[in-house]
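Every read-out reported here was derived from the displayed coordinates using simple, explicitly stated rules and does not represent laboratory data. This one's a predicted model, so the numbers in the text were calculated from it and none came from an experiment. Cβ atoms are built from the backbone, for glycine too; each structure is taken alone.
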Structure I
Amino acid sequence: MTLQFTVYGEAQPQCSAKAYVPKGWSRPIITSDNPKNKGWRQLVAEAANHALGALKPTERALLLEGVRLSLAFYLPRPKSLPKRATAHTKAPDLDKLVRSCCDALSQIVFRDDSQVCELVAVKHYAGAGQPPHVDVTVETTAGVVPLEREQPLFANAR
């Protein structure tokens, strides 16, 4: 199965969670460093549900095997940034953006984000007049490197 969809909105990173126990309570309260993350994850989940609804009924199943996840983040370009700057090297961190999307897709597209065994993620500045968004592709994969590969995947691997 291949599922492709776009989520419009400014991607929010998955930040650290903090827990504290108020005086007199026995259970902790868990808060997030980024309160906007909950709304972002809901947008991702809704877009995934909508994309799943467009599939044939026989293809609408929770993925239980390996998953290849491709994410292309298009973030707002600050007005103060020089036009010659093309690479998005500022915050938010790419790995935190990916974590947020993986958590949002868990239990909707795949059972758990531990199933993601192949990942392609990039972050760019959105073009002029283009709204911030994320292009998402979820595919099943065996996670196997072809046998004909003579060289290691990374140059310094042994």
Structure II
Amino acid sequence: MLITVGSDARLRIGERQFPCALGRGGISAAKREGDGATPAGSFPLRHVLFRADRLARPATALAVHPIAPDDGWCDDPADAAHYNRPVRLPHAGRCERLWRADALYDVLAVIGYNDAPPVPGLGSAIFLHVARPDYAPTEGCVALALPHLLAVLATCTAASLLQIEP
């Protein structure tokens, strides 16, 4: 299944389309850590993470794992061994906490950007996640309303690709 996202902040899957939030830096073919841009290109969805204390396991053919309170994602280019990888907190390098007080990471799909292998500085922690109610820009992720995100994930398989077009 091909999922497309355009600079018009619409995610399209088959005949359906949903509003989405994109990075505050727009869509960029030259993504860098901290630029707030959503990377342009075609990427697999690696797996899904979710807060089991808040939501039922999402229906999807992708691998699904619960998030734990000590789960993080390394976004520190100086930590080359862990950059753009999941880590356990506390962690010596700079990390993003996945167990959040808000609902943004109640369910997320890890986008296969800069991960095979990760190159420090080219961007990290790029997810398909829950949008803020006002669809405020993200730090580089693609975000959807929770019901829309669950509907998209329900159609995904290991062969699904997310195509982000400038």
- Task: For structures I, II, calculate mean count of other Cβ atoms within 10 Å over residues 95-102 and state which one comes out highest.
- Result: I
- Message: Please compute Kirkwood radius over Cα pairs in Å, for residues 79-134 alone for structures I, II and give me the label with the greatest value.
- Response: I
- Message: So if we calculate mean count of other Cβ atoms within 10 Å over residues 7-14 for every structure here (I, II), which label has the highest result?
- Response: I
- Note on the structure: Ranked by FRET efficiency 1/(1 + (r/R0)^6) of positions 31 and 127 (r between Cβ atoms, R0 = 25 Å, to 0.05), the structure on top of I, II with the greatest value is II
- Message: Among I, II, considering only volume of the Cα convex hull per residue in Å³, which has the greatest calculated value?
- Response: I
- Compute mean count of other Cβ atoms within 10 Å over residues 15-22 for each of I, II and report the one that scores greatest. II
- Task: Using helix-only ellipticity at 222 nm (-39500 (n - 2.57) for each DSSP H run of 4 or more, over all residues; to 500) as the calculated read-out, with -2000 as its value, let me know the right label among I, II.
- Result: II
- If you rank structures I, II by relative contact order in percent (Cα under 8 Å, 6 or more apart), the highest one is I
- Note on the structure: Computing distance in nm of label points 7 Å out along Cα→Cβ at positions 55 and 71 for each of I, II, the value 1.9 comes from structure I
